[in-house]
Structure 1
Amino acid sequence: MYFMMKTLLLSVFFTSLSALSGQLIADIIDGVEGRHGIAMHGNLKYNPGFKHFEYVNPEAPKGGLVRLHAIGTFDTFNNFIIKGNGAAGTNYTYNTLMSGSADEAFSQYGELAEKIYVPQDRSWVAFKLRQEAKWHDGKPVTVADVIWSFNTLMEKGSPFFRFYYGNVAKVRKIASRTVRFDFKPGENRELPLILGQLTILPEHYWKTRDFSKTTLEPPLGSGPYKITSFDAGRHITIERDKNYWGKNIPVHRGVYNFDTIRFDYYRDSTIALEAFKAGEYDHKNENSSKAWATAYNFKAVHQGFIKKEEISHNRSSGMQAFIFNTRRTKFKNKLVRQALAYAFDFEWSNKNLFYSQYARTRSYFDNSELAATGLPGAEELAILKAYEDQVSRDVFTKVYEPPVGGGPRELRKNLRVAGKLLKKAGFEIKDGKRINTGTGKQLEFEVLLVSPLFERVVLPFAKNLEKLGVSARVRTVDPSQYRRRLQTYDFDMIVGNFGQSLSPGNEQRNYWGSKAADLEGGRNFIGIKDPVIDHLIETIIASPDRKRLIAAVRSLDRVLQWGHWIIPHWHAKYDRIAYWDKFGRPTSTPIQGNQFTTWWVDSLRNRALEGKLASAKN
């Protein structure tokens, strides 16, 4: 009996030791221990074993229907290529390797991946997939899926992927559930985190389909929702997968609470607002200051059926602006671009068009610590000094500020400055027209718009330009034509936006990098080809800590500011939202602002609203 017990105990011991050994092998790769998350700089806010993010309600009830809206049309569910107009909501059908938190500058925690492995020099990254991760057809998400997704997006996807992940040298399987990405030489400390943002697609599904083509076949995903119905160009409905494998992982607790989400498409924002007033959809982010100030004075708001709120945030505002296409000869001269900025009177527009709701944007990273203010400090000078002979002297000696208007007197002063700059650039006034003395042609251009709402902003600008002898035409086109013209850079000037995070990195290559300037479908709308800007982008990407990242971003900001590539617009430090009073939402708002995916349908509020609406009809 003793011998039998001893044998049994030894068997249990070695079995346990074997299991422990296997766990240690799985959790350590090349001496690197697997972790639950990764921060761009500094420490993670959430420790191993955290149950949920602080800005969610982990007990939020699931259920209900929410109706949202979209503008324009859609003709494809393949949103990863440049062809077609992608449908709203398809991102909810997929998962990424990691998921970001909205209350940190840039941190990632496990989604499809349960662990991430990153060496100190960040020369590679590995992800261990969760064993429970499944596609909607029940098949497991595999390393092969990750490798196929990366290679396919790099070869056939939008140009964005080639710039974002351009420093990856190879991707390979190193264990049954572990995939490793090795990087090209050079510092790119952001790359492990942005690889965590990689959307994973099912290889077995796409094997029999052409990824380079548009499609209206609902795709196979692994995410919290499935596409259940649609009418091309009109509406799309997605439903929560009740058996979703990831509903209880920490990054998804308290998130994705609606059972059904329906997106209805409208021709333009004016029609969409009227539909909202009529109760055709439930929640609206309002981006029109005029509408916010004047269009919500109606019965449902007065009765409290619709709530109207401004929710503050601390995210970077990015840059919205009139964007010059410098591929056009007329805009190659920096003096011309600088001169035309004097014809835009923001102060007058803010008072008369925007109801004084906005602050003027002067930085590409406004509303954050990344914005360049004052003269460059020691850390910035240490970076910029290497380019002293290649950039404007103003970068070192002046603080960039857009021209200040406010009315006829200020505008006259600004137009006099603009006239002198245009004359210096070789444009003289002849018969009231601003003529290029070399070609004999008038300085004229077209402002391409996708929404008629912006015509009220552009037309006063065009009128001011007319006083300079410059002809500016306004043309508004449908979303499909607009998208195509942007992809092929077939425009003179557009109203555009360069969104920025609190941790800029590889995406800057797509915004301002020389290689992106000639690539169809890229985001370098301006057409910048500047080696100094290229070098500054790489400095940002290689920044080893937050302090040096801030200095590098501010340095890039200064060089962009003094390049006069755009005419800056405005920004608000809050989100404007209106919604029918059927929702519950968490009590706290993270630094990134309102997170609608953490809301839920409150059954008591919803029933009360339905009762009030029924009573109001009788």
Structure 2
Amino acid sequence: MSQTFYCTTPIYYVNSNPHIGHAYTTIVSDAIIRFRRLFGEDAYFLTGTDEHGQKIAESAAKAKMEPQAFVDMMTQKFRELWPELHIEPDQFIRTTEERHKQIVQQILQQIYDNGEIFLKEYEGHYCVGCEEFLNESELVEGQCPTHQTVPEFRQERNYFFRMSAYQDWLVQMLKDQPDWIYPGRYRNEVLRFLENPLQDLCISRPKSRLTWGIELPFDSDFVTYVWFDALLNYASALDCPDGELFQRYWPVCHHIIGKDILKTHAVYWPCMLKAAGMTPFARLVVHGHWVSSGSKMSKTLGNVVDPLAMKEKLGVDGLRYFLVRDMSFGEDANFTEELAITRYNGDLANNFGNLLSRSVNLSRQNFSESVPECGPLTDAETELRAQFQNGVEQVQEFIRQFYLHKALEHIAWMASQVNGYLQQQAPWQLAKQPDQRERLGTVLYTALDATRILVGLLAPVMPEKMKLASTTLGLEGLPQLTELQPGLLQSGTALPKPEPLFPKIQVPKVQQEAPTPKEDSAPGSAATPLNIDEFNKVELKVGLIRDCAPVAGSDKLLHSQVDLGEGRLRSIVSGVAPRFSPADLIGQRVIVVSNLRPTKLRGVLSEGMILFAESEKGFELVKIPESVVPGSTVR
């Protein structure tokens, strides 16, 4: 197992303001680095800005500024945003730095001297947004699929990198190292792309139409293609090829990128490294996009979300938690205010925050504002300790596999187990019985001790909130990995009065009225057989249960908030409380009858039906694989 780890984000193009997509990649990378350091590894984190190219020159001209002044202004916005989001990179690189320019020119010269760069006339479809020529096969109805614009037809004399010479090598490496690109479907996507002949790459732009770039060292009439410049930042930041940082971290380099820049990182970049005689990076880790109203969030399409606006609603660490928790790594995910607030309330306010508050308050009230002594353990404590021992190991494994969402899902499950333990042991009842004082101390000690472990596991995602939680538990600093073992909380530790760590936020309500049926009625049930035309009217969708709670006044009903990929949550009531707890359902993918007429059960709106299978236990959940995204049609 490697004891060093190097993590990079893409360097962000500064032709417009940072948005939630930038924030997600950088927050995820920051959390990965913090987890790796928690595990005792020597981890290094790089981010930065990409500052050359035609789009920068055009944006600067539009702003009536010189390009350098424009990129200075825009880069500062990224620099200032990251501390506000509790992001702490080890280095922030800019492609306009002199050291970066020198390394780019050195590598260009080396590849040129090796005979892998040549000059030729070329004509083709040029996308200004991508800043590259596109093949006919890459166009969709004559448009660039990324920017949804018609490329310009250009004829130029340019320098080309002999990328086609590396196709067989690249295909073989992808076959020999199946984990080199994660998740695997992106590796398969690259292999499908490489089934067609790989084209040589145009790597220059004539100064007659673009001067804002790094000059080619072998021809002063040209500047280099922005991607050939930008990709080299990952190595130039480490002072390649001889720098101490390069020797130390390059062999364990992990690039965290969005799927829209897969081709440049999985095809162009390794071929460039191979041509320069450099070892390719260790792994390419690819995430999906945040989606709004069915479309990828992008500055080009004008549907981006300002991360600073969302942090005002959720708090910085609440926003960090939502972004990491709600995107299954590699998949697209919906971003709405309602989804974010529902996750915050369910996992943070109701689950973890409630656990911290009531365990500390009960201990303060009954044990002189301090951690009680732990008496003899029963099976309940022994089982919970075993769950937490295994839970810490499981979280480590999830993080190493880049299953960050699963790690947080498991941590939330661990918190719900402690809340369930408290419900079963009822310390508020034990406190009324003088002869149960020792037992009361054991129960509260167990809850506080488990909460301490949760604080340590959540700190990489919510560093500032967990510092406050640690103080609330009377701890000096955040727990380290060796301290994330049950039974290490010191009895007698003073417990400060807790402040609400995650105050609940009001979720916007969907106003719909419908007649109120009896509690036991099943909306949409049918007693007679259906013909195929009637059955085809039933709409079945995959849903993801984001939150769940009992319906007040009913011992049968649970109220779920279900994501059907619609940009809002469906309110669905199910009569399964005797079989399932809310914690059993939260995070599960289910099948939903999505086109039932809305109704109310015990005054709670129900906008569909979750399907369950009958069994000797009463009901079983019909589960859907995690690879199926919410909103998918069931046929």
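Figure out for me which of the structures 1, 2 the number 13.9 belongs to, where mean count of other Cβ atoms within 10 Å over residues 60-67 was derived from the coordinates.
Answer for the origin of the read-out: 2.
Match the computed value -9000 of helix-only ellipticity at 222 nm (-39500 (n - 2.57) for each DSSP H run of 4 or more, over all residues; to 500) to one of the structures 1, 2, and report its label.
Computed on structure 1.
Where is relative contact order in percent (Cα under 8 Å, 6 or more apart) largest, in which of 1, 2?
Max of relative contact order in percent (Cα under 8 Å, 6 or more apart): 1.
Out of 1, 2, which has the highest value for mean count of other Cβ atoms within 10 Å over residues 84-91?
When mean count of other Cβ atoms within 10 Å over residues 84-91 is calculated for 1, 2, structure 1 comes out on top.
Looking just at mean projected area of the Cα convex hull in nm², for residues 372-499 alone, which of the labels 1, 2 belongs to the structure with the highest value?
1
Looking at structures 1, 2, which one was FRET efficiency 1/(1 + (r/R0)^6) of positions 108 and 484 (r between Cβ atoms, R0 = 41 Å, to 0.05) calculated from, given that it came out as 0.30?
Source structure: 2.
Going by distance in nm of label points 7 Å out along Cα→Cβ at positions 204 and 604, which of structures 1, 2 comes out largest? Present the calculation step by step, with values, prior to reporting the outcome.
Numbers: 1: 4.6; 2: 6.9.
By distance in nm of label points 7 Å out along Cα→Cβ at positions 204 and 604, the leading structure of 1, 2 is 2.
Quick note: the coordinates plus some simple rules give every number you see, no bench work behind them. If you're wondering where the values come from, they're calculated on a predicted model, not measured in any experiment. Cβ atoms are built from the backbone, for glycine too; each structure is taken alone.
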